[in-house]
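Next up: the structures, one after another.
Every number in this text was worked out from the coordinates using simple rules, so none of it is lab data. Keep in mind the model is a prediction, meaning the values are calculated, not measured. Cβ atoms are built from the backbone, for glycine too; each structure is taken alone.
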Structure I
Amino acid sequence: MFSALAFSALLLSTAAFADDAGVIVNRKANYSSSTGASGVASSTTTLENGAANTKGSWTNAAGGTGTWQSQGKWDRATKSGTFGGTATRPNGKTSTWQGTSAKTAPGVVSSGGTITLANGKKVTFASTDTRVAPGTWDKQQVFTGPNGNSVDRAVTTTVAPGNVTSSATSTLPNGQTLASTSTVIKPEGPGTITSSSSTTLPGGQTLSGNATITQTVSPANASGK
């Protein structure tokens, strides 16, 4: 769910710069992990008039298919936005999330919302993104579960031409920590994106994952709409 929520936030930030004329971004991916998980995924994102809308699906190595959709809308006048989404796993269980964001100061964006799990229980989240240097952002997040326990997460993301790197530390309710890093090498337009990530668990075990993504970009009005 962290990754899906992060993608929604990314959609919202992308929506803030969406050209009024609009573009459609299609992506197809192959992914694998050190746990033996693998599969394929695809998505279509439409960026238009300050909005970003995505629909996607994935198929795992066992042939199970899941779907997800996410949307974000940024109001340039009020410097605020909304985002949300739904993910359905191959077993049919569905989770949803929704939230709002607002620019509260120069270089500072605050967000908050709710995740509804497949069992109906809710997790609330709050985050603050602060630009600490050109292309570098620090995010402070708190996820609070239905039992009141919370997970604190600190993320530093650096965006440079052609790549995005991030490092995160999550502090669990029992005080133990998870450390993760990720790198995305991407073109500005069409081309191949490569992604790699690793997470170190409290016991010292390291999990890793890789993905290769093919991206195409076309005008939103190419079909004559």
Structure II
Amino acid sequence: MSKFASKTEEVLFNFKVQTRGAVRKLPNVVEWICVLKHLQEQGTNTNEVMRKYNNSVPTKAQQIAGGKAKTVKNLMESLPQECLQLILDHCQRFSWEASVFTDDCLASKKISAGYCHRSVGLGEACRSRGKVTEESLDLMFRHIIHGFESSSEDMRKKLSQQEVDAKSEEAAFVYNMALEAKKECPIEDSLLEEKWFGPWVSGEFSCTHEVANQLQQKDPNLTARGVKQLAEV
């Protein structure tokens, strides 16, 4: 029989034990996510779990707060399950500490579906190209993770929140321009994946350069045919 009154109490106890001793190891983002997902499936209020944990540790340094808390909350409440799984799979291969992510780089609202990047350009068409969707987030995380994992070890680096926000904007443009192209001409999804999504995800220079160039120009008269790769499709 368990000595704990609930699974929540057991989790809090284990996390506190983890922070004791000469070498203190605070629970990382992935550890929090895995535990909270399990508790959430049992109907537990995960925000209450985090509050209880913060009240139970002796120092502020041991609390989950700031960007780390925002990241956990963002991943739990705003991110599509498929994207969260991409992150967890990546961290299973590399660990959170050795991954491309930091405690606060995923804390921004700019990686929430429905957010609209205003810097894409003026006008209704430009604004719609900056809209973050579940599909664009999938592209973004595939792109970020592929770029990190395909690089040599000495070239791998963690991303800042600003860099992730920029990737969110690029991915929104990539996905929404594809939607515009499909409105102009019927295009098979498999062809878009091969000629447009896939090359951007894999970091093909001609594609990533085209996306960056179009975002920089902010041309209000741009159409899908004005994007080289989409015109060729």
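When distance in nm of label points 7 Å out along Cα→Cβ at positions 107 and 203 is computed across structures I, II, the figure 2.6 traces back to II. Determine which structure produced the value -17500 for helix-only ellipticity at 222 nm (-39500 (n - 2.57) for each DSSP H run of 4 or more, over all residues; to 500), calculated from the coordinates; the candidates are I, II. Computed on structure II. Each of I, II could give FRET efficiency 1/(1 + (r/R0)^6) of positions 43 and 99 (r between Cβ atoms, R0 = 30 Å, to 0.05), but the derived value 0.50 comes from II. Among candidates I, II, the computation of log10 I(q)/I(0) by the Debye sum over Cα atoms at q = 0.09, 0.10, 0.18 Å⁻¹ that gave -0.45, -0.54, -1.29 used structure II. If mean count of other Cβ atoms within 10 Å over residues 195-202 is computed to be 15.1, which of I, II is the source? Derived from I, not from the others.
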